[in-house]
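Once you scroll down, you'll see the structures, which are given as structure tokens.
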Structure 1
Amino acid sequence: MSLYVIDDHPMVRQMIGMLLRRLRPASKVVELEKFSELQAALIKNGEPELFVLDLLLPGVKGATAISDVKKMYPEIPLVVLSAMPSGEARDACLEAGADLYIEKSTDTAEISAAIQDIMKSDDVDEDADVVVIGDIKLSKRQKQLILMLDRGLSNRDIAAELSISEHTVKVHLWRLFRRLGVKSRTQTLHFARTHGLLMG
């Protein structure tokens, strides 16, 4: 399995590469300068475990690279690391299929924690309090998140209540969405209501 980093800025590319090698010493880290190099790199280095890419890549318009990667590998986590402030840029990236948007100005330790979280196995926590709906199993934390979404809490509110970072909240939500086969908070709540996960 290989981890792919695509960024035209050498220092950023090397920093992320070093970070990934520490997080996944058994995996191969492939650093690319241009998005056009990805296809050949995939053939040479094998199946991806993670993509980390800059939003503003040479020869790529907007979030096109994200949607292109997600068409090929919809289940592989994709992290956008961008110099642009979150807001419209983040929304566009998430809409295109990105799993996480991180500003390059974010503290290295927080970037590391967020990437580590998104690469973790999404096995259900081993506790007795697991909800089973057909083939879907939800952990206690995932049920907790659904109830928080129902209360209308923002990512910041959830982070404060659970004493975790907003990036980690996004990772938890990404894992919840993927487990339920949904793409948004609204769809999550619809699923929860139709399957009796929300009482009252």
Structure 2
Amino acid sequence: MIQLPASLERKLKELFSRADDRNRFVAEVLTVALEQHDLQQEREEQTSIGGTLHLFTDGGSRGNPGQSAIGVIIEDPVRGEIIREHCERIGIETNNVAEYQALVEGLKIAKRYHPNRLVCHLDSELIVKQLNGEYKVKMPTLKPFFDEINELSQSFDDITYKHIPRSDNYRADALVNKALDEHPIPHYEAPGR
């Protein structure tokens, strides 16, 4: 259970002599506060922005395959503001799987803002060419991501995929590294060393 500050405990004891009544009151207050927080967060995420949004995604792995993470940035180009950033570890994957997973997550987040146009910027030339139909997806492990992206893209009136140099995708790349650095892999010495 939650430990409340002593001053707050004293105040609650003054208001409610029975412990059950105090606990019920605290539970009700917390429930209402959490519901309000969830509603506020949902309102912020579901704000209909319209217009054009830019989506920058990156995925990377340390080793190929290796520990992997994704980074997502959604930007309003008119205001020059970042609307949302997201990063997370995704386990042991290849670089290409991480790149695809980053785009999948980015599209899911961008969908909440209902843009009229979404421009997706990726530094993976392979994935951009696959999504634009220039290359076929030959690896069976990538096909489910390709299909999911095609399905998610139906949510947008206008969506484009553009290849950008890695140096222009430094913010999404920094999020990937942040996710990997914040939860480093434990280092184990081999027995007998």
Structure 3
Amino acid sequence: MDSAQHADEIAPGTPPREFHRTVRLRDGREVTVTPLTPADAGELGTALRQADRETLYRRFCGPPPQVTAGLLRYLTELDYVRRFALVARDQDGHGVAVARYEATGQPGIAEVAVAVDPAWRRVGLATALVRLLAEAALARGITHFAATYLADNRPVADLLNEAHAKQTIAAGVAEAVVRLPQQEARHDT
């Protein structure tokens, strides 16, 4: 079954059970990864309000948007086809990272974004989340991820270099596109 065929079988708006995973990180810690849902809006809002300025600046490539009920609805009410997000939680159930993609309107391309709590960086969490997102994307007919990021954001640049992304830089902002490896798709039957 090809990815486009599989995408037709996915029920939009239903958080997919197959993305409930436990991931062991390089430092031995484990996180539980699940699809982001509207029930996560309160915790996401708190995280956005309490995040350090540098994290927010890097994530939004400038000043962050004001945290409003509308923004939180937008970020958490997903169709899990064109707009998909995962949250990673520590052993206490607190969110430590969010990764998402959103279709761009160009066939087969989705913008990808990841935010990781500073205490959980450089242990492979962003990489693991992007791989899970790639798995979901391929099953839903998306073949490429695009990313826009500040050119001096070395962790993002390194992640994209590892994926052999085509990158361009202008006025301190980098844009990259990477073809998703087809073996990432997992078709449970």
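Here log10 I(q)/I(0) by the Debye sum over Cα atoms at q = 0.08 Å⁻¹ has been calculated and equals -0.24, so which of 1, 2, 3 was it run on?
Working through the options, I get structure 3.
Give the label, chosen from 1, 2, 3, of the structure having the highest value of distance in nm of label points 7 Å out along Cα→Cβ at positions 83 and 179. Let's see the in-between values first.
Values: 1: 3.9; 2: 2.0; 3: 3.0.
Largest value of distance in nm of label points 7 Å out along Cα→Cβ at positions 83 and 179: 1.
Please state which of the structures 1, 2, 3 yields 2.1 when distance in nm of label points 7 Å out along Cα→Cβ at positions 35 and 163 is computed from it.
Derived from the structure labelled 3.
Can you rank 1, 2, 3 by volume of the Cα convex hull per residue in Å³, for residues 27-74 alone and just name the one with the largest value? Provide the component values of the computation, followed by the final result.
Working: 1: 75; 2: 103; 3: 113.
Largest one: structure 3.
Read the figures in this text as sums done on the coordinates, not as results from a lab. Remember, it's a predicted structure, so these values are computed and weren't measured experimentally. Cβ atoms are built from the backbone, for glycine too; each structure is taken alone.
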